[in-house]
Structure 1
Amino acid sequence: MVLGNYKQAVAARSTDPDILRKSQDGGIVTQLFAYALDAGIIDGAIVAGQSDEPFKPEPMVATTREELLAARGTRYSISPNMSLIKEVTRSYGLDKVGVVGTPCQMQALRKGQLYPVGLRDVADKIALAVGIFCMENFPYQGILQLVEDHGATALENVSKLDIGKGKFWIYTERGATVQLPLKVTHKYEQPGCHVCLDYVANLADISTGSVGTPDGWSTVFVRSAKGDDIWAKAIAAGAFETKPIDSVKPGLELVTKLATEKITKNQKYLESRATEYGVGKALRNPYI
């Protein structure tokens with residue numbers, strides 16, 4: 001199933017105006033971690049913070065609401081959040097950790113929990129893993145080239161970047177909007193993204209993304225028993241406004257379409273690489 005296993009799927013957004021003000025869409029990740037922090041479910045969270053360079057993410061450990069708010073919004077260059085997975089427990093001394101990451105990072109997290117080589121006393125301290133939908137990511141230099149060469153503006157002038165409706169969107173501080181067709185962005189993508197077969201972060205406790213819901217809302221998949229418990233408590237606390245996913249447009253049909261496209265495209269790439277290196281049959285069939 002291209003959407004992975006999940007217990008429920010809903011359209012949701014934060015009920016906190018401060019969180020929504022600068023969030024990418026429905027503010028799901030920030031609100032979820034803020035609730036979990038207030039409720040004592042986590043002591044802190046590994047998030048993609050802002051570095052000294054505009055739109056260049058830097059992994060950070062947020063232990064306060066203010067730090068979570070400072071990390072709001074999507075940055076389309078990879079943030080190596082997993083690099084802090086040992087430090088968060090050993091240097092920061094956290095016992096209940098939240099982590100947000102892309103599908104590949106969720107895979108790395110779960111592998112680390114299953115085979116904790118070098119991660120002694122870390123695996124059981126992951127209290128909440130939140131995944132974000134991802135079709136592909138960009139090296140920071142790629143973002144710089146897209147904005148400056150194709151968007152004809154300096155990255156320092158940009159207030160928000162977004163991908164949606166078949167476009168790469170650049171919003172400037174002065175209110176201008178630049179739309180780039182996604183075919184322009186393809187050559188700037190991380191090569192490693194082309195071997196990934198997961199669009200919706202199947203291995204997260206809760207995964208979320210903007211696809212499938214109207215502007216200002218997010219699609220949320222509640223996947224694990226732990227995620228289901230935390231989500232139910234957050235709803236009971238009034239942290240989120242929700243709607244049935246089948247009551248909004250474009251709904252799960254679009255999420256399924258994009259997830260299928262990613263898997264199909266990247267499976268072909270994997271097979272071409274396997275054939276090129278003479279191990280095609282073994283890679284195509286994991287049981288051989």
Structure 2
Amino acid sequence: MLMRYVDAGGIATRCLTAGDPGKPAVLLLHGLTLTADVWSRNIDALAADFHVVAPDLLGHGFTRAPGDAPPGIADKIGHLLALADALGLDRFALDGSSYGALIAANLCLRAPGRVSRLVITGSGTCFNSEADLAIFMARLWDNYHPRLTAMSPAEWREKLAVTVHDLASVPAELPWLLALCYALPSMRAAWERSIGDLRTPAIFRPFRILERLEELTVETLVVWGRQDRGGKLESALAATARMPNARLIAYDDCAHVPMLEQPDAYNRDVRAFLLDGIAALGEPAR
């Protein structure tokens with residue numbers, strides 16, 4: 001795995017990359033508050049068969065928006081398309097975790113011909129009702145906001161306890177990276193904009209996925225943790241049933257980030273799903 005910056009439409013975009021660029025591509029999209037490093041246990045494993053790119057989303061981690069202006073959802077979708085163009089990816093698979101799955105699903109709807117397969121990993125922002133999402137967003141705000149830009153790595157580790165079933169699954173380096181990136185001056189405004197957009201129905205409704213599930217015709221794998229506190233498994237099951245080409249896998253002893261909590265099973269299942277898609281296409285995904 002390498003770390004590099006890619007010029008995506010004039011934006012220096014931090015990416016974790018691995019694998020042969022000549023192989024089919026998959027973009028891994030992290031969730032709110034986190035960074036691309038949440039995929040640290042998956043990138044090299046998937047790189048045996050794919051060209052893997054895990055970017056820090058626009059306004060997240062170490063990918064700064066122009067002038068450090070807090071970006072909205074549409075800005076993040078457009079930035080990812082610019083990143084794909086910069087990497088020369090005409091066609092690619094998407095795997096999004098939580099908020100990253102919301103961005104991925106919206107990208108599918110905006111540019112359906114470019115996405116070969118979709119993985120939705122633990123995404124309440126995709127499948128929660130407005131009422132349930134409002135409760136979760138309020139909880140997220142209360143958990144992080146008071147000391148968002150002034151937490152020590154030890155405090156970050158404590159905060160992440162609400163995200164996982166077993167705190168031991170959190171990589172030791174992740175709290176240090178979060179403490180570093182949230183020390184950047186623009187991070188509070190960007191985070192507040194992301195949360196605020198999700199908490200404002202008039203802004204968020206054009207990007208809601210729950211009401212548009214039937215339009216997501218791409219082959220989709222939904223991966224869920226049975227102990228997820230951010231999204232109900234029942235909601236995920238109901239949503240998957242409405243999608244034309246989707247199936248769901250749920251893991252025990254797992255909460256909101258299956259790729260960190262159950263990496264061996266996750267890598268096995270996602271790899272099989274993506275390889276099956278390439279076999280079905282009968283052509284490269286680039």
Structure 3
Amino acid sequence: MSAGPRRIVCLSAETTETLYLLGEEDRIVGISGFTVRPPRARHEKLKISGFTSAKIERIVELEPDLVLGFSNLQADIAAELARKGLEVHIFNQRSVEQILDFIGMLGRMVGATDRARALIDRLRGGLEAARRAALALPYRPRVYFEEWDDPLISGIRWTAELIGIAGGEDCFPDLSARTGAKDRIIADPLEVVRRAPEVLIASWCGKKFDRRRVLERSGWQDVPAVRHGRLFEIKSCDILQPGPAALSDGLRQLRAIITQCAQEMANPGAAASGANYADSAASSGRPEWP
């Protein structure tokens with residue numbers, strides 16, 4: 001093992017995934033209970049936190065020389081651990097470029113600069129391939145990305161950027177630039193109707209998407225996405241963690257959905273069912289991990 005911190009606690013899932021991808025998983029002594037990538041991490045590592053909660057004393061007992069977290073949502077945990085004398089670093093990436101910068105910084109922190117650069121290059125290659133493919137689409141559908149259903153919360157910045165890269169147009173660009181989820185609340189659900197998304201993609205932060213609840217929303221029968229059955233789900237672990245997952249599996253699923261919807265809208269006679277869309281998106285978004 002190279003120089004750098006040797007006992008790392010990861011309070012959020014993307015740091016765990018990235019360290020595994022860099023081949024530095026032996027440094028990890030504790031992870032978030034929301035970690036699913038790679039699957040073996042849940043069996044190999046001790047779960048010591050949720051997202052906004054953590055087992056503070058258990059973390060202290062692990063004697064980490066670095067604790068990694070994400071965003072203002074984990075600021076209170078970070079402050080408490082810092083008061084316990086621990087070294088803490090909070091990442092705050094919100095855009096595609098910031099996610100790539102996060103990977104590079106984490107690589108430098110653990111002495112894996114070359115491997116981090118190779119991972120960044122691979123992810124950039126996927127982003128560029130998606131941009132090129134999007135240029136050939138016959139149509140760019142308007143996409144509403146729903147991060148939560150009650151209240152309605154539109155997608156965070158990196159999801160909006162990935163929608164654009166995949167060939168769609170985000171319906172709420174004015175909200176996606178805002179940092180906090182509470183700042184992306186759509187106060188009037190009929191605003192979605194007014195913006196007339198042609199595709200709806202839901203990722204309800206770990207809660208299973210319920211298509212029927214969308215169909216029952218008052219006034220939403222006039223939303224093109226609802227009228228034509230273009231309602232899809234991408235699991236939050238694939239798109240809402242600001243790390244490699246979003247730029248790989250998340251992007252692949254976005255591309256599959258947007259590409260098929262664009263082709264249908266350009267060729268109405270070749271329309272496929274929503275179930276076929278979902279199947280295609282899932283197969284196109286094969287996970288990085290076996």
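Each value in this text was obtained by applying a stated rule to the coordinates, not by laboratory testing. For clarity, every value in this text was computed on a predicted model and none was experimentally measured. Cβ atoms are built from the backbone, for glycine too; each structure is taken alone.
Source structure of the calculated read-out (distance in nm of label points 7 Å out along Cα→Cβ at positions 5 and 109, 0.5) within 1, 2, 3: 3. Taking FRET efficiency 1/(1 + (r/R0)^6) of positions 45 and 141 (r between Cβ atoms, R0 = 30 Å, to 0.05) from the coordinates of each of 1, 2, 3, which one would give 0.35? Computing FRET efficiency 1/(1 + (r/R0)^6) of positions 45 and 141 (r between Cβ atoms, R0 = 30 Å, to 0.05) on every structure in 1, 2, 3 gives 0.35 only for 2. Quick check: 17.9 is what I get for mean count of other Cβ atoms within 10 Å over residues 37-44, calculated from one of 1, 2, 3. Which structure matches? This figure was derived from 1.
When volume of the Cα convex hull per residue in Å³ is calculated for each of structures 1, 2, 3, structure 1 comes out greatest.
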